[in-house]
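Each structure below is given as structure tokens.
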Structure 1
Amino acid sequence: MAAKILGGLAAGARIRLARHRPLLEAAMAASALVALADGHVTFSESHRLDEIIETIEQLRVFDAHEGVELFKDYIDAVALNPEAGRKQALSAIDRIADDKDEARLLVRLCLAVSAADGVFQDEERERIVEICARLGLAPDEFGL
């Protein structure tokens, strides 16, 4: 009986992880694009990601280190090959476009990352507007 209950809990956890994985990947990809928009990633932007992963309910099922590693992977991919890395990041973002609640959450997350260093630069705004377009959202919904 106990094994069946534990098996059910484990199966439920796997389902939650699988269901929220695209959001984690999209969040880290979008964060990388926004953080890189001005040409460099600041410590405050990286630190904000830890806070976001620990705060957003859908992302709390993941280890913050896993999210940060994904973020770094997207940063490295863009640095290694800007066109291919950017395409890879946008592909991850596109995977959540059909879920408008997650898409809006993603844009708000991007705004939080862009505000982490206290300066909302034009390049970051342009990147978030581009992400809105990919997600089928109106930038003015977010004050952009």
Structure 2
Amino acid sequence: MEHRFDYGDSVRLTRNVRNDGTYPGLEVGNLLIKRGSTGFVMNIGTFLQDQIIYTVNFLDQGRIVGCREEELIGVDEPWVESLYESREKVRSRLALSVDGEVVVPAGTEGEVFKVLRDLPDGVHYHVHFLGSRMFQVPEAFLEGLETRHA
């Protein structure tokens, strides 16, 4: 498997990383490193022989954490902040309709599947709403649900 980054490369985290139980001294689910944080690659390995895992030293946070390749970009690559990320639970602030028919009432909960940061009119998300289907939704149309505190 070819890896995108090499030893010593500076990288940026694109998703929050929470403790999955493998980081000692913190409860499962606690925030380890916030998206947008930068660090450098210390080691490169694999998980289940099909995922590249980088050991990244986040100096500002004083933590060394394993990150999947899909969670990292080069530190010099464009980065746009977003309020939400993949797998986060959100709620629609407004009713969403298709051809004039409301298909997602205001207040409906959903889950973010993808963050679209490179659109000309700002950040959008692919969100699957409960009891409905996937929609592309502008950030302003969503609000977050309470999540675990760090």
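Taken together, the values in this text are just the output of simple stated rules run on the coordinates, not laboratory data. Keep in mind it's a predicted model, so treat the numbers as computed, not measured. Cβ atoms are built from the backbone, for glycine too; each structure is taken alone.
A few points about this structure:
- Parent structure of the calculated result 17.4, given that mean count of other Cβ atoms within 10 Å over residues 44-51 is the read-out and 1, 2 the choices: 1
- Which of 1, 2 leads on percent of Cα pairs over 23 Å apart, largest value: 2
- Top of 1, 2 by relative contact order in percent (Cα under 8 Å, 6 or more apart), largest first: 1
- Structure responsible for 0, with helix-only ellipticity at 222 nm (-39500 (n - 2.57) for each DSSP H run of 4 or more, over all residues; to 500) calculated and labels 1, 2 on offer: 2
- Top of 1, 2 by distance in nm of label points 7 Å out along Cα→Cβ at positions 84 and 100, largest first: 1
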